[in-house]
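**Student:** Scrolling down, you'll hit the structures one after another.
Taken together, the values in this text are just the output of simple stated rules run on the coordinates, not laboratory data. It should be emphasised that the depicted structure is a prediction, and the values quoted were computed from it without experimental measurement. Cβ atoms are built from the backbone, for glycine too; each structure is taken alone.
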Structure I
Amino acid sequence: MTRKSEAPSGLVIVDKPGGLTSHGVVARTRRLAGTRRVGHAGTLDPMATGVLILGVEKATRLLGHLALTEKEYVATIRLGQTTVTDDAEGEVTATVSAAGVTREAVDAGIAALTGPIEQVPSKVSAIKVNGVRSYTRVREGEEFELAARPVTVSSFTVQDMRRVADVADTPEAVEAVDLDVTVVCSSGTYIRALARDLGAGLGVGGHLTALRRTRVGPYGLADARTLEELEESFEVMPIERAADAAFPRWDADADQARLLANGVRIKVPALADGPTAVFGPDGRFLALIEEHQGQARIVAVFGQ
């Protein structure tokens, strides 16, 4: 296993296994990197697998901006059963036969959950309510409601629809429907909540039985490595490559680079909305900036 005396700054794209928390992945990566400065750009539930973005050393300062990027998932939704967690890890609270659910009804339900929507997050989430995590309040038996939040579901597509018999331990057979779907959505969208709301709209309830994140911004499964692969050879995606892939790029000359490195606001050309990655003439990643009235507003400096 490769070891370096000083941890390099960059991203590690992990293909998270099921059954492990995102914090567990961070802990293992800290050991492999030989540094405590490791963070993640948005968690995955223990049941979920797929792309988890980690930052090492200076790249931890990129994570807050990467967390806001578009995400893509493949998932399986079971219609006909409701659970306390809106996924397969929670206790089933209701079972209703989905035998009468048609593809046309499913498509209509999905259409209503596509585009800009107001979504109520799952109660078993990390959202804080008066300083206390929502999932903690659920465990303590507290009754409360979460406010809806605006999210955007750019694409919600059914890949397969299957009938599933005998899903409940009852004298009469109860039929469920499993949907394999792909979802492209904004940061902050809960796929569990999409499953819950689709089932509720169809009158039979629903929950998530499988979830795999296939992309975060520009980083997909092709960039990801398993923990076993990282154990064999630990490498990071250099911070220059990571920033170039994730943000619009502006190349500064030597004078501009020197001024930006010292926190000076300089004139810049018209830039795209949101952060822009600034690179010096030597190709070094210097800073994230945003344009404000023709000048660079420095979001974070990396070139020191």
Structure II
Amino acid sequence: MQTILGANGQIGEELARELKRNFTSEIRIVSREAKKINDTDAVFSADLSVREKAIEAVKGSEIAYFTLGLPISSDLWEKQFPLITRNVIDACKINGTKLVFFDNTYMYPQDGRMLTEQTPFAPIGRKGRVRKEIAEMLLKEMENGQIEAVICRAPEFYGPGKTQSITNTLIFNNIKEGKKLKVPLRDDKIRSLIWTPDASRATALIGNTPDTFGQTWHLPVDDSKPTYKQFITLASQIFGMELKYSVVPKFVFKIGALFNDRLKELEELLPRYEHDNIFDDSKFKKRFPEFAVTSYRQGIEQIKKGYQAPQY
């Protein structure tokens, strides 16, 4: 049995499909209102902030995948993420279950340095500090030999379906709605974006490869590393039209944050858009040279196919 904790988002759904395709039909889906993704899935509705529910959720599982997401609220993150992470770690220890922890890059420095698995944590803002706290919580347990676990870390998403990211919100949602695209702060800085189905495929592969445990792995991205200007030029070619965009300066976000809670929550992430964002995935690609990474062209073409209106 392999269990996905927090399977309602794009990563969890794609992970369930990939596990079924290539690894196992014995999959348990866990979320507050759990729903099957594959016909053969078992479902378990649970609030993982309740310790007993977390223990029950992973009972009988060989591997548990932590892909849970929370609404982008610093207050909620501070209250819930450390508690849920502690409960999940304890549940895996009690049940003898391996843990695959899906992570992001919020705890990393937001400057132009290349980000590797050894990059020291230097978070900016409350959400970054929460991600640092829960990553260090797990790393300490791993180093002490208390749990068999692995960390899978992904940069910013782009992707199909219900993928949520700044890139999807400001670029692809606006393409779908026929609106002018928006780029945060700079259009001439390198961006490392991961195709969400690739992130899930790579996480499933790592989780089912025993020698990956006890480590942190950066998940794979397209090596071309375009700027937003280049990314939108490519999208224009694929959609067969000139996609116009504007670069939104920092002061506009700051003014908007005074009146919009979501913009206020995004403020701490803005520094990464002032610099090149170079995500080093060489460790993964050396270990898994046969893994086929989706190119940006292939990804954007799939997003286009998924749009029903307007038609291009």
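**Student:** If you work out mean count of other Cβ atoms within 10 Å over residues 100-107 for I, II, which one comes out largest? Could you put the intermediate results ahead of the total?
**Tutor:** Values: I: 14.5; II: 22.6.
Looking at the calculated values, the largest one is II.
**Student:** Kindly point out which one of I, II the value 14.4 was derived from, the read-out being mean count of other Cβ atoms within 10 Å over residues 36-43. Provide the component values of the computation, followed by the final result.
**Tutor:** Numbers: I: 18.9; II: 14.4.
Value 14.4 for mean count of other Cβ atoms within 10 Å over residues 36-43 corresponds to II out of I, II.
**Student:** Using P(r) over Cα pairs in 20 Å bins from 0, in percent as the calculated read-out, with 32, 59, 8 as its value, let me know the right label among I, II. Intermediate results must be reported in sequence, preceding the final value.
**Tutor:** Details: I: 30, 50, 19, 1; II: 32, 59, 8.
So the calculation was done on II.
**Student:** Quick one: helix-only ellipticity at 222 nm (-39500 (n - 2.57) for each DSSP H run of 4 or more, over all residues; to 500) came out at -11500 when computed from one of I, II, so which one is it?
**Tutor:** Values: I: -6000; II: -11500.
For helix-only ellipticity at 222 nm (-39500 (n - 2.57) for each DSSP H run of 4 or more, over all residues; to 500), the value -11500 is produced by structure II.
**Student:** Out of I, II, which structure matches 4.0 when distance in nm of label points 7 Å out along Cα→Cβ at positions 12 and 236 is calculated?
**Tutor:** Structure of origin is II.
**Student:** For distance in nm of label points 7 Å out along Cα→Cβ at positions 28 and 268, find whichever of I, II sits highest and give me its label.
**Tutor:** The maximum falls on structure I.
**Student:** Also: If we compute relative contact order in percent (Cα under 8 Å, 6 or more apart) for structures I, II, which one ends up with the highest value? If you can, show how the numbers build up before the last one.
**Tutor:** Working: I: 22; II: 18.
Largest one: structure I.
**Student:** Still on this structure, please answer the following. Which structure, out of I, II, was mean count of other Cβ atoms within 10 Å over residues 44-51 derived from, given a value of 21.5? Write out the running numbers ahead of the final one.
**Tutor:** Numbers: I: 21.5; II: 16.1.
The read-out comes from structure I.
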